[in-house]
1. One of 1, 2 was used to compute FRET efficiency 1/(1 + (r/R0)^6) of positions 214 and 350 (r between Cβ atoms, R0 = 25 Å, to 0.05), and the result was 0.90. Which label is that?
2. Of the structures labelled 1, 2, which one yields 22.2 when mean projected area of the Cα convex hull in nm² is computed from its coordinates?
3. State the single structure among 1, 2 that was used to calculate distance in nm of label points 7 Å out along Cα→Cβ at positions 190 and 230, giving 3.3.
4. Once distance in nm of label points 7 Å out along Cα→Cβ at positions 326 and 438 is calculated for every structure in 1, 2, which label goes with the largest value?
5. Looking at structures 1, 2, which one was FRET efficiency 1/(1 + (r/R0)^6) of positions 206 and 294 (r between Cβ atoms, R0 = 35 Å, to 0.05) calculated from, given that it came out as 1.00?
6. So helix-only ellipticity at 222 nm (-39500 (n - 2.57) for each DSSP H run of 4 or more, over all residues; to 500), computed for just one structure, reads -16500; which one of 1, 2 is that?
7. Ranked on relative contact order in percent (Cα under 8 Å, 6 or more apart), which label among 1, 2 comes first with the largest value?
Structure 1
Amino acid sequence: MDFISDHWQVAKPAKTSPRGMVAAQHHLAAKAGADILAAGGNAVDAGVATALAIGGVEPWNSGIGGCGCMLVYVAAERRTHVVDFLTLAPKRLDPGRYPLTNRAAADNALFVWPTVAEERNRLGPEAIGVPGSIAGLALALERFGTMPWRDVIQPAIRIADAGLPVDWYTLLQIVAGGAELGNYPTSRETYLHGGLPPVANFAHAIPRLPLGRLADTLRRLADAGPADFYTGDIARSIVSDIQAAGGVLSLDDLASYRAAIVEPLAVEYRGATVHLIPGFTGGPTFARALRTLAMTLNPRQGLGAAAYQAYAEALSEAYQFRFEHLGHDGDPQLLGTTTHLSVVDEAGNMVTLTNTLLERFGSRVMLPGTGIMMNNGIMWFDPRPGRANSMAPGKRPLSNMCPVIATREGAGWFALGASGGRRIVPATFQLASFLIDFGLDLDAAYGTPRIDASGGDSVFCDRRLPPDVIEALKARMPVTLTENTVHPKMFANPQTVLRVDGRNSAAVTIHSPTAAVAVAGEA
């Protein structure tokens with residue numbers, strides 16, 4: 001990047017309170033979770049409510065047609081758990097339906113492997129993986145929550161009934177996805193009236209855009225319970241719509257899907273235990289980089305050139321290992337569009353939860369019977385055969401999600417995570433180091449420039465880094481200077497909660513017009 005696109009300095013100060021707090025990518029969803037805390041719910045109740053609600057205010061990022069994972073710290077147990085609700089390929093998926101073309105990936109491609117005929121792995125009904133979000137949120141609530149499902153889904157119903165607020169940022173997202181949304185009837189009817197995006201008229205109240213039958217679907221889930229999504233009327237509607245459009249997702253795919261509670265991947269690091277999601281996520285890559293950092297970073301030298309060199313080298317090596325053994329090779333390009341939220345309650349319970357449709361508006365397919373925008377999880381697979389991450393029926397693809405919980409002497413310390421595709425791990429990795437190695441508070445940690453070393457030919461550096469840091473990195477590896485801007489997003493978008501001596505703090509992405517911290521009991 002050879003120009004400066006932002007000519008101002010922005011701040012979004014962290015909040016501190018003895019009360020529970022929700023850090024989320026949209027203020028209305030954060031408020032929904034904080035209201036659940038104020039009504040007596042715990043961090044899991046609030047996290048589930050926030051995740052359900054946010055699909056109605058940033059439907060390009062996530063929703064109940066997506067998938068994800070979360071970490072839960074239970075203060076009474078002094079223990080961290082993983083709730084895994086990642087996607088699977090449909091059992092009837094045929095890799096032969098995704099032949100490679102002779103074209104390289106487009107400039108706006110999320111991954112850089114060769115393109116597939118008609119982009120079937122990216123767009124339309126054949127791009128849809130089994131949605132896990134409802135199963136995972138319901139399982140977390142059943143195991144660790146205190147409130148009934150019917151109660152925690154009510155804020156999402158109210159938000160969906162009100163419609164999507166069409167502010168300038170919403171309009172930007174619709175315009176960015178407009179050409180492809182227009183190829184699918186219900187998506188086109190919802191977002192492109194007359195073939196054009198909605199007009200954001202700010203003379204009076206922000207206009208609202210109805211989201212099809214989404215509110216009705218949420219009401220059905222409230223009345224019939226989450227199982228209806230997988231074995232009931234909602235399941236039958238989902239499958240009918242997808243198969244009518246040419247997809248292969250089946251009732252058996254939904255009925256056999258199970259979210260799971262598993263043990264976290266835990267790494268001991270400088271007096272803290274860092275808990276991560278194991279398996280086909282960003283967790284193992286984070287863990288590998290952290291083990292390297294333990295040997296190469298000397299915090300007593302300060303957060304200077306040597307520290308950033310250690311970050312770049314640890315991340316680069318971890319990503320090289322990831323590409324060789326797990327998949328996702330090639331240069332990083334655009335970010336995925338994902339939601340991340342973090343919650344802490346008065347008792348010290350913590351949640352850090354990532355949910356995604358993968359790409360902006362996922363498959364671009366909004367189902368007419370339910371109003372659900374469906375994921376394009378098949379794009380996570382490498383379409384080339386014979387590789388670690390190649391597609392196969394019923395297989396789980398490799399994803400980048402990387403929620404993190406750190407504890408000290410068994411007590412919850414901080415919970416963080418981010419949206420942003422391949423750039424998630426570098427962001428969470430550096431923030432964790434800022435907090436653990438250098439003792440920064442949240443304001444200082446969020447205000448400190450980062451690098452992105454998530455593979456590719458060069459390390460991306462925030463141009464606000466001191467010149468000596470940039471020159472030291474240039475001496476070791478190719479460097480590209482860039483900026484942390486509202487759009488395009490050149491760095492990941494983290495949301496963090498932290499607890500010290502019984503007092504909670506929270507911070508959200510500074511360069512986000514919608515992200516906010518909401519405190520229980522505050523207007």
Structure 2
Amino acid sequence: MPTGTLESGRDGWVDMAAWIYESCPQRYNVRAMDDLDAYAFSEAGPWSLAHGPLPWQEGVEALRDETRAAVPRLVGRRRLPPLRRFLEAGWGVGWAVLRWAVGARRQGGEASRADLSGRLRVVFERLGPTYIKLGQIVSSGRGLFPDELVEEFRRLRDQVPAEPFSTVRETVEAELGAPLEQVFSSFDEDCLASASIAQVHAAVLATGERVVVKVQRGSVDRLVVRDIQAMAWIAPFLVGRLPVAALANPPALVELFAETITEELDFRLEAQNMLDVASGLRAAGQTAIVVPRPHPRLITRRVLVMERLDGFGYEDVEGMREAGIDTTEVLRGLLISFLEGAMIYGVFHGDLHGGNLFVLPGGRVALLDYGITGRMDDGQRLAFLRMMMTGAVNDMPGHLAAFRDLGALPPDADLDELARLLRVDQPTLDPTQLSGEQLVAEIQSVLKGLLAHGARLPKHLMLYVKNLLFVDSAIATLAPDLNLFVEVGRIYSYFVQNHSAQILREVGLDPRNVSVDLEGVKRGLGLQDDVASVTHRELQERRDVVREKLESTTAK
């Protein structure tokens with residue numbers, strides 16, 4: 001075996017490539033697809049990962065630990081924020097709002113919202129990765145944020161202005177230790193997509209495999225550090241001042257940003273995330289999701305080469321249906337895989353949005369971009385599993401206890417008092433039947449009570465909620481007339497059939513003997529007990545009524 005590595009220069013890389021593909025075909029031969037026993041990959045991949053260890057895996061878990069250990073220093077208290085970056089962000093957002101205020105705001109309605117949304121999107125693009133990430137979260141919140149803002153911020157998923165190709169070439173050659181032409185027979189100068197941390201290019205390896213190359217943006221690490229330091233400085237001042245921000249726990253939210261986005265800066269961690277998620281999917285017997293194979297060797301801190309997959313954009317509903325794909329099944333498979341990863345295996349894709357997935361011609365979902373992956377230890381996963389199962393059977397005391405154990409409530413929280421605050425034993429209030437003033441008063445009362453009980457959103461729950469925002473918008477796109485009550489029952493039945501023994505062992509609840517109880521679901525949606533069905537379209541109509549009432553009240 002030659003001694004050359006990716007770091008040893010051009011000749012070393014060429015020797016290593018020759019060894020991989022010629023001297024040892026049993027390890028990476030495209031005909032030896034035995035990695036399907038271990039991972040949820042495509043059936044006909046360009047290489048196999050079954051016979052590791054892989055070079056980039058060496059020390060990867062220690063690297064993950066080191067990255068997390070650095071977060072407390074990054075978010076630690078400082079006398080002053082990074083002033084230049086702080087002022088740059090404040091000036092950018094403030095100037096955009098001011099120009100809107102003296103212009104389109106006077107028009108009111110959709111025109112006003114569209115103008116402000118466009119201005120904010122441009123500012124977020126200029127400010128860089130952290131703000132683009134925030135915009136991506138907003139883009140998944142259809143129904144929770146104004147439609148104009150959601151539509152505008154969708155462009156931040158994969159349409160951020162790209163780095164020039166000269167910069168891309170320089171990064172790839174520096175990371176791989178060889179000229180582009182020695183590694184690739186072709187490399188598209190125009191990127192397929194460009195987002196917060198990186199952009200991706202289609203390419204063909206010198207050995208003939210079609211691949212996608214993810215290349216990190218220049219100076220992204222410097223911008224991320226400054227943004228996190230600025231956010232960490234201001235976060236404590238928001239606690240107790242803005243009710244919603246306090247419930248979200250601003251310091252913890254900043255810590256979550258710091259932990260996830262710093263892990264995103266090292267593509268070796270992302271490649272390992274791909275394998276961990278793919279392993280859990282295969283262990284569950286899932287066939288709905290396909291994870292692209294990372295390359296056995298062409299992965300470094302700033303470059304990730306992976307198998308190329310092609311399919312329909314998840315919003316191309318017409319194209320999928322013309323190809324005979326059941327979009328409801330696509331949605332169901334995606335949701336079950338997400339829940340199964342969190343509840344059963346403690347590892348799940350933490351950044352679901354439309355730019356991170358597409359649908360293969362056979363109907364399977366190709367899930368991309370594993371920079372943010374939710375990971376729970378055994379205690380956290382068990383609390384999450386109890387939270388989901390007690391919610392499904394409407395065990396409210398158990399549900400609140402699971403929230404407490406997950407970290408959403410203090411250990412000494414008075415759960416009985418909290419149940420009274422949430423009106424668990426009272427008739428459901430239908431928000432569409434309340435006046436705007438009554439809605440505001442009700443929201444303020446609940447928020448005030450939750451804060452008084454020390455409620456907050458822990459980090460893993462934040463990722464879960466963030467993904468649910470996308471799932472909500474995905475239902476609106478793929479299956480707007482789906483009966484949500486029937487779907488809850490189907491998903492519950494899936495877990496009964498596939499995980500009853502584990503749920504009984506770990507939670508003490510045998511789901512085979514307990515039926516799903518939709519009373520709690522209806523209460524959470526503000527629906528009366530006698531409502532037999534509701535579609536997402538109908539739910540969105542109700543949300544629009546509530547939003548209009550709130551907007552009319554706050555405008556007075």
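1. Traced to structure 2.
2. Computing mean projected area of the Cα convex hull in nm² on every structure in 1, 2 gives 22.2 only for 1.
3. That value comes from structure 2.
4. 2
5. Derived from 2, not from the others.
6. 2
7. 1
Read-outs: derived from the displayed coordinates by stated rules, not from any lab. Because the structure is a prediction, the values reported are computed rather than measured. Cβ atoms are built from the backbone, for glycine too; each structure is taken alone.
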